[in-house]
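Take a look at these structures.
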Structure P
Amino acid sequence: MSSARREGFALAVAIFAIVVIGGIVAGAFFASNQDYRIGRNTLLQERALSVSEYGLNQVINNWNALTNTTLASGATVGPTVYTLAAQGGGTTDQATVRVTRLNDLTFWVVSEGQIGTGVNTGARRRTGTVLRLYIPSINFLGALTVRGATRIGGSSQIRGVDADPLGWSCNTVNKDLAGVSINQIGLLSTQGACAGNACISGTPQTEQNPQAAKDSTYFEYGGVNFDQLAATANKRLPHGGVWNGIGPVVTGGTCAQSTMENWGDVGRNPLNPGPCEGYFPVIFFRGNSLKINGGAGQGILLVDGDLEVTGGFKFYGPVIVTGALKTTGTGGHFNGGVMAANVDLAQNDILGNAVINYSSCAVASAALGSTLPTPAVQRGWSDMF
């Protein structure tokens, strides 16, 4: 019987098949692993981006208006760290934010969001945004701009001569206005020591101005209206009673901005500035009549109703009243400008020893110090990495 050797290829085919199948399995495992890593990294990056943008939003939502007046151009504040619970548990996510002032009206905010700490569980993203202060442009026609019957008497003084308040320093260019600007000059009456406009000064003393009859003069401020400005108020006064004791409040060396009676510090100490000197709140009241007796404050005072002032109350900045203005006794002392729209055509009474001094410095300082920033309209956001 022949014992010739018989060649076969079954074993070779089996081995080849095993190699091919092993390669396919290895490739599938590699591809699925890479896909998993890409998905995981994308998710981590998106989470880090969300945390970074959270930091930007926190800066805008919790903006400290003191930054408007105290941070020098080119200076940076921070880092400030905002934390939030990590999604799905684990370590705390955080955004580290720095704010740099570019010029008087522009800020550059950079936020770095970080989640996790490990190579496979952590990620970082950095974003930036440009914030801009859009300052309301309040068009004072005179130190006192009124519509409707107005009576000035006693030892009052109305001055349209532009002057910086004592101790204040501004970069504004002084420009004198009329002492009183009114829609119809026949509606203005003076009496006592003010008879014959003796207590009024300005360029001119008094004027009849058709702009004083327009709603836009009292309710439109260069792209911002009365209601929009009122919506930014950080002091919303309740109804009823008389407001006493208005003045700066300092707690632990910090200006206590949340205190309702704290309307900033009108004093200026160049050697040792007070913590509230740079605080200019927007104060808003809506009701029949706001009554203030004594004290001092600064900022923007918006009264949707009547304003009655006694006790020598001092205010620095714009005062806008939709109703009638009344000062008696030691009256009110206003540095900046006063508008009384007199919607219901009740008589404005400027009596006692009331003083209204026009000051573009006080108006500009209050407008700058009370404005909240908003992201720049075009190309204000940047994904840095």
Structure Q
Amino acid sequence: MTLWEGKVSENSIEISESALAELNGDAQNIDIFTSSLRLLRWAHNNGLLCVTSYYPGDEYEAPRFDHIGPETIIVLRQKQIRFVGINRERGQITVFLNRAAPGPRISKVLPALCDSYQLIFRQGNTNEVSPTNVAEAANPCAIHAVGNLNFYTCGSSISVGNARAAGTLGCLLKDGTGALFGLSNNHVSGACNYAPNGLPIVAPGILDVSPQNPAPFTIGFHHRQLQMQLGDPTVVDTVENQDAAVFKLAAAHALSSMQQNSYDTPATTLPLTAGMEVEKVGRTSGHSRGRVITAVTGPIDVAYSAPQYNFSGIAYFETMFLVHGLTDRFSDSGDSGSLVVHTDADGIRHAVGIIVAGGEDSTAPGGKSSLIMPIQPILNKLGMTLVTGHNI
């Protein structure tokens, strides 16, 4: 298939007005998701993808760009594409690179359009996830006072009892019998599938035990984790993979559904969408606000480790979303498991996701990006619902 037509120069390809009109006309029949898959396949065919990055089958033809040339290939081969994402509302395809986003001079050799959709280039190298290696936190946990009673809150530090680690208690859940549970990531309270049933979960997390924080106590016992199979997307159903686990509460009387002292856990959920403004409360960065900038196309790989079990490996997940903070980082290591919420036009908060991972992004406020997993599929698989109004 012809990707372009026009006059070819040494370093770029100039598109004639008639060719650009044809490009835009053809692209009107191409959905943005399909266009992003075409881009991934083209990147694979040209050796521009990281070795662990997903790409679709050969049924996808190459996309049409507004301009491209030898220098384009050289730059992208050096930067290496990690994954791509889409924002339907804005008609944008974002290309996430393994290295820092190109500056103004280098950006001139990169295409601005793919099948008529705007192209944006950002850094997107997700860091390895390990609850034993987290950022320092000024206030890793909170106590919610009701009269003369004190309650440990969601959005605060927890960990498995057998590792010097820390993550975040996302929220409280209940099953059909009314039994109460705590929700976090599999890699936080399920030790990446290795936590035996009944393993104590402690609060604060072992890493945060200090004279300044509440005395540690057993908040619950590991109960169940959702499927998080390791392996290539060709052999693993990545849609079924979820980085989530629940522990049965041992001290429900000592807990509050408050997200630290910012707001209560919502009772309802909404689907995540690109462009949505969100907020969260977490162990490391506390209460923060952000915006969903893209929905990741296809499976995305996340590297994990659980040193206490001598484990490391890569899991792929689909569908995931990327969030940038509004003024600073949206999350940092140790915020894993935090519940992400959105406030609608009527001022009502809804749960939309949980934080799974993050990484360096030179174009993001605070230099960090956050990888978010939708909450409703997790609740569906667990057969549980959100708990709100508990000890508030």
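No value in this document is a laboratory result; all are computed from the given coordinates. From a predicted model like this one, the values you see are computed outputs, not experimental measurements. Cβ atoms are built from the backbone, for glycine too; each structure is taken alone.
Please compute Cα Rg over 2.2 N^0.38 Å for structures P, Q and give me the label with the greatest value.
Details: P: 1.56; Q: 1.05.
Across P, Q, Cα Rg over 2.2 N^0.38 Å peaks for P.
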Distance in nm of label points 7 Å out along Cα→Cβ at positions 56 and 112 - highest-scoring structure of P, Q:
Q
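I have 1.7 for distance in nm of label points 7 Å out along Cα→Cβ at positions 248 and 336, calculated from one of the structures P, Q. Which structure is it?
Details: P: 1.7; Q: 2.5.
Label of the source structure: P.
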Among P, Q, considering only FRET efficiency 1/(1 + (r/R0)^6) of positions 32 and 96 (r between Cβ atoms, R0 = 35 Å, to 0.05), which has the greatest calculated value?
Q
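For percent of Cα pairs over 19 Å apart, for residues 280-343 alone, which of the structures P, Q scores highest? Show your work: numbers first, answer last.
On the way: P: 18; Q: 45.
Going through P, Q one by one, percent of Cα pairs over 19 Å apart, for residues 280-343 alone is largest in Q.
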Test item: helix-only ellipticity at 222 nm (-39500 (n - 2.57) for each DSSP H run of 4 or more, over all residues; to 500) calculated as -3500, pick one of P, Q:
Q
